[in-house]
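Coordinate-derived values only; no laboratory data. This one's a predicted model, so the numbers in the text were calculated from it and none came from an experiment. Cβ atoms are built from the backbone, for glycine too; each structure is taken alone.
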Structure I
Amino acid sequence: MSWSRDFPEKYGSFHSPERAARRIEAAARKYGVRKARVSGCEPTLCPEHLLKLLRHVEKSSAIRLFILETNGILMGADRSLAEEVAAFSKVHVRVSLKAGTPEDFTRKTGAIPEAFELPFKAIRNLMEAGASFHVAAMSADPRLMSPEERLELYRRLAGISPELPKVLEEEVCDPYDTALARLKLAGFKIEWPLKQVYPPISKIVG
């Protein structure tokens, strides 16, 4: 991990959609895999670049499944982006939720509370567009999510569809140096090793 998310001008180099697609295809062939993903630094921030990349992937014989990981904010703000992504047959969207309440959302991300609703709107937009997608959250980690916040997250997902909490991908925090530094700045004290995790949120159903 690096601080590339926070200081993108200091890390890496720009690749055109065509060049990025070629590098992804080359890596897939090299390692004998047919699945790929794009993640980190929010790939939907440059939607035209992303859509051009997905068009190349759609035509690629090397890639069978392409996972687009997103926080969902722009897909919630722009329904047409969700619809355009849904049109690709090879693309599966992983919507990563950060919190269960507006207050926790702001505390964890630094974003304004009003943006909290946008990932949930993205889920609705993707569902209505017929996209292949699932929802993930760091809701198995008691260090980052209280039982009350976790229950509120469940309620919000169930309000969209009762099936969503049943298939929620629940995560725990990985101890990357940059992740720990950001969490510390946000006021979270992360102790290692992790002593326990919550039982699956699907057990709340009913």
Structure II
Amino acid sequence: MGAKVVAISGPDGVCEIPGGIDKEMIDYMLVMRASNRDQVSMMADRFPDKAKFTPGKKAWSVGCDIALPCAFQNELEEADARELIANGTFCCCEVSNMGCRPEAIKAFQEAGVIFAPGKAVNAGGVATSGLEMTQNASHISWTGAEVDAKLHQIMSSIHEQCVKYGTQADGKIDYVKGANIAGFMKVATAMLEQGVI
């Protein structure tokens, strides 16, 4: 869809990749990971004409349109959010579970940056596991295209519920609020339908 990954980071710093990561670089990332050296500087060493390494910095120091924290919990802090905001980032989606600290989320929301929480964005992994369990329990096998279509429908439904419950009076969407209320409503509805309460 035209998007490109422009930075990767690790404990040693960040590699800025203005042209975007290509297949050769992705293949090399697997070599880097297998080395257990935990150093993204290796990317710049291998591709000096494509990648620029900066020690001690995070990926959030690189200007981008969309930020995707996808490594571990609380990796994106308030200072990182403010740097992304200053660099023009318009959207942050947690691909990891709780990738952003609460202060970072607040900074994004106050600045009008679209923030999509992991409980909605990262639901694709959980949904895919559910689809796998369904196939196993039913002794059926879907094609990759069928699984993708089902996952697309699930993720679209999650987005619709976030919009339904997160739309504010000014028309802006609070995806955190929407995801929280949608999750609560799903559980509450199921309890009522099963006669628990």
Structure III
Amino acid sequence: MADIKSFNDPFDSKGFFYKSEVLADIDRLQHVRGKMIDDATSYIRATSLSANGVQSMPMWAHYSNNHAGYCVSYNMNENMTLSGNAFPVQYTNERLDITSFMYQQAKQLCQNIDNNLENGVAEHVIDDLRIVFFHLLLYNLKHESWSYENEFRCTTATNAESMPYIKAIPKEIYIGMNCSDKNAHQLVEIGKTLNVPVYKMFFDDYAPQYQLKSKKMN
């Protein structure tokens, strides 16, 4: 699971905005000028998957070091933790204005704090799953120019220390056609250890089909 800030698109997580001046009307937020969240990406960890399959030449070029890397496939029906946190990315050319949602949440939170303090309660518990699911939606938005990727994003609201990985059992490993012999050998050995089939991608110069092919290595 990676920090969204490390993704190759600097506009990732920019699919939404809110008008902080509207929230500044709330007394408790006036000292921060209505800024509830400057950057929530520090709480979001994600990993990207694609539904394009191993035939996608652009995906090999863009995300596997020009075919020198590898691709791992997963059976989502056999990876419930992975599939339970994976959502299709929504592609758009318009950003979401979430001002009204933020205002509602901030207003309710401040009211709860005031009520708790009046009753001598110092701990404030937010029991609203909409906050969790809303963030998962927002961080699954990308500009429509990326739609060719057919991305599914596995997203968790956590931090690197508590959850740097998520359990996922590979179905197959595909070695890029430009992968070095050393790395290819290591991938084959990994496949044997995990009892996972390993395939090597190649291009048939004399085949009429304009596509990549694969051959089993173990």
query = Computing distance in nm of label points 7 Å out along Cα→Cβ at positions 129 and 177 gives 3.0 for which of I, II, III?
reply = II
query = Here Cα extents along the principal axes in Å, for residues 97-184 alone was calculated and came to 38, 25, 24; which of the structures I, II, III was it taken from?
reply = I
request  = Kindly point out which one of I, II, III the value 29, 21, 17 was derived from, the read-out being semi-axes √(5λ) of the Cα gyration tensor in Å.
outcome  = I
query = Which structure, out of I, II, III, was helix-only ellipticity at 222 nm (-39500 (n - 2.57) for each DSSP H run of 4 or more, over all residues; to 500) calculated from, if the result is -12000?
reply = I
request  = Compute relative contact order in percent (Cα under 8 Å, 6 or more apart) for each of I, II, III and report the one that scores greatest.
outcome  = III
